[in-house]
Structure P
């Protein structure tokens, strides 16, 4: 699924099947369900999941916790604006599929 298809799926009430946990977390985040998004990546050690985890904590205003996860993830998706970071994550993670 490319980034455009992912964006189009946001009109649905459930995420598309077979999304990675990191992509599913971004889907739930876009639906304003931070807790569900966080639960999907909270215990995962993949770089992708840690990058989403960092973004989610930053979005919550938890900068110190976000910094920890950015350091673990390699900081590659970080953007000055949260919306830009969300798109960078969607673009980058969808390209890996």
Structure Q
């Protein structure tokens, strides 16, 4: 991963450029007076777990969790009630 160092004033005046570097896979170190004040890097995605793995882990911890007959129906109803993608929050 490439590291780019930029002054705080430049990051503030051209944040779009900072994000462009981050989307390209670079880490951006934002500095004031040559001292790092922040690091912006690409987010790491955590892979999702299969339901079977979640249940295995729950059992390993001694959980008594069970999935009743209505679980699948409830889950399908929840998904069907919101088929469009969720809109992320708008940041000021």
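No value in this document is a laboratory result; all are computed from the given coordinates. Computed from a predicted structure; not experimentally measured. Cβ atoms are built from the backbone, for glycine too; each structure is taken alone.
Quick check on the output: 0.00 is FRET efficiency 1/(1 + (r/R0)^6) of positions 20 and 68 (r between Cβ atoms, R0 = 25 Å, to 0.05), derived from one of P, Q. Which one produced it?
On the way: P: 0.70; Q: 0.00.
For FRET efficiency 1/(1 + (r/R0)^6) of positions 20 and 68 (r between Cβ atoms, R0 = 25 Å, to 0.05), the value 0.00 is produced by structure Q.
Looking at distance in nm of label points 7 Å out along Cα→Cβ at positions 28 and 52, point out which structure of P, Q has the largest value. Walk me through the numbers before you get to the answer.
Details: P: 0.9; Q: 4.3.
Top value of distance in nm of label points 7 Å out along Cα→Cβ at positions 28 and 52, among P, Q, belongs to structure Q.
For distance in nm of label points 7 Å out along Cα→Cβ at positions 4 and 60, which of P, Q scores largest?
Checked P, Q; max of distance in nm of label points 7 Å out along Cα→Cβ at positions 4 and 60 sits with Q.
Identify the structure, out of P, Q, from whose coordinates helix-only ellipticity at 222 nm (-39500 (n - 2.57) for each DSSP H run of 4 or more, over all residues; to 500) was calculated to give -19000.
Source structure for this number: P.
Taking Kirkwood radius over Cα pairs in Å as the criterion, which structure among P, Q has the greatest value?
Largest value of Kirkwood radius over Cα pairs in Å: Q.
Thinking of P, Q, which structure, once relative contact order in percent (Cα under 8 Å, 6 or more apart) is computed, gives back 27?
P
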